[in-house]
1. Ranked by mean count of other Cβ atoms within 10 Å over residues 74-81, which of I, II sits at the highest value?
2. If we compute distance in nm of label points 7 Å out along Cα→Cβ at positions 114 and 290 for structures I, II, which one ends up with the highest value?
3. If we compute distance in nm of label points 7 Å out along Cα→Cβ at positions 66 and 274 for structures I, II, which one ends up with the highest value?
4. Tell me which structure, out of I, II, gives 6.0 once distance in nm of label points 7 Å out along Cα→Cβ at positions 90 and 162 is calculated.
5. With relative contact order in percent (Cα under 8 Å, 6 or more apart) computed per structure, which member of I, II shows the largest figure?
6. Hey, helix-only ellipticity at 222 nm (-39500 (n - 2.57) for each DSSP H run of 4 or more, over all residues; to 500) derived from one of I, II reads -22500; which structure?
7. For Kirkwood radius over Cα pairs in Å, which of I, II scores largest?
8. Match the computed value 1.8 of distance in nm of label points 7 Å out along Cα→Cβ at positions 82 and 282 to one of the structures I, II, and report its label.
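Laboratory data are not the source of any read-out in this text; all were calculated from the coordinates shown. Source: prediction; values computed, not measured. Cβ atoms are built from the backbone, for glycine too; each structure is taken alone.
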Structure I
């Protein structure tokens, strides 16, 4: 059986707690500031508007398309390559007015492209998201993440004890904040797929955390006289091989999705890759290490 990490590691994780907490705090502050001052690049799901996917039959560049649609007076238009070099995504801001105003903008857009490129352009996808739907999607996305965190808090509290739940929630918030921060800094599109990725990150991170917590609880019962720092280090090291092996195999699959999965899934795959890295880190250096400050030994002794 292939083992990337020995079962007998003796890394002193608790000794690194000051560095890991400071490092995470600095990254979290930068992430929050980035979201507040740079903002998120909301996709059409959340911002509303028109999305048109086109494929061209010859060497039509982004600048060629932009020159033909920039004077249509339908608001902000963004164009980007999408998958193949001949595929483009054209996004148009939401028009003032009812559905007829949106259709008028689409007709103007298609008419201009047809006149310029004749039969050399194919319309592959058309989407429209209105203001009510986009507002509802933002609310639903926030509520989905909130209830996921709340459910995890209740689960850990029920399965372990309240101090464990606090550690797990701090780690989850850490993962979510850093994921939002990297999307803000890199200007990646934040859409419903990203929300789905964050929910999956929550589940993955929690699964890692529960594995370590199970071993900590087991060792608390087995080694009642062992110093808490030593016990936490022992528990993390005993599960380290499983954690790293799972992380690497999952990253290989997601890496393949990111590289060959196409533009549609690339942001989702990137969010998952990033989330797995920070989730693994937080399970070891945040969720487990923070227990040193939460009197878990006292909690277990009161139960005995």
Structure II
């Protein structure tokens, strides 16, 4: 009964805040300009007038959905963009599309499966051979699976990709490269974390046997997403002189991942936000001055700038 009540409250809150309707209402309160599309050529009418020249950005899961929008936005603002993508083929196709759209020649692909410790280590080492500093790390990649799977390293895939390796390990590995005065780490969490408190570590890490009929992909996802928020809070206290560490969620966004996970059930999330509408608040977090990110205790929520 308790989980039923929590899930109902989560859904009703999402209907009010996380849909396209909620986005339109939030935008009316913005104090800074927002672009109506991910790319506006030069500083012209419709631009938010941001310039990221000299900035270096790493975005995971950058070949589709929100990650792709963020990579396109940063490239269009003159940043050096590193796309960390699991599929080299899909990543390269996305990189070429971004380059063609924005005209930027500063977009690079690094193959990285964030569900694998070995792949994250390899990607970090490759990045460090190319750059000696990083301005923003956006941990966006992950999966929502309806059946329990384990990686080749024996870790539950959702937990590994969203939290253990895709956020915690990647963030710690790149933190020394991030400028403590103006740099930031951004965890792209999800409103799904409202659906549950963080369980015991054993439950979050195992989430049932591989063949267990009790496995819930939604709950595994929610555990990992709430874990990202807790990591942001903990790091903000542990590393008060380090880069800002924030977490946020994009609302209910019409992405390929949502289509794959929910199928026909996606209709219950309508009207959904476009990928750019889900990404633009995160783009603001990526570019705004550190003072606008608040005290260093881990920001959480939708971003209404």
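1. II
2. Details: I: 5.8; II: 2.3.
Largest value of distance in nm of label points 7 Å out along Cα→Cβ at positions 114 and 290: I.
3. For this comparison of distance in nm of label points 7 Å out along Cα→Cβ at positions 66 and 274, the top structure is I.
4. Numbers: I: 6.0; II: 1.7.
The read-out comes from structure I.
5. On the way: I: 27; II: 20.
Comparing I, II by relative contact order in percent (Cα under 8 Å, 6 or more apart), the maximum is at I.
6. I
7. On the way: I: 22.1; II: 19.4.
Top value of Kirkwood radius over Cα pairs in Å, among I, II, belongs to structure I.
8. Working: I: 3.2; II: 1.8.
Traced to structure II.
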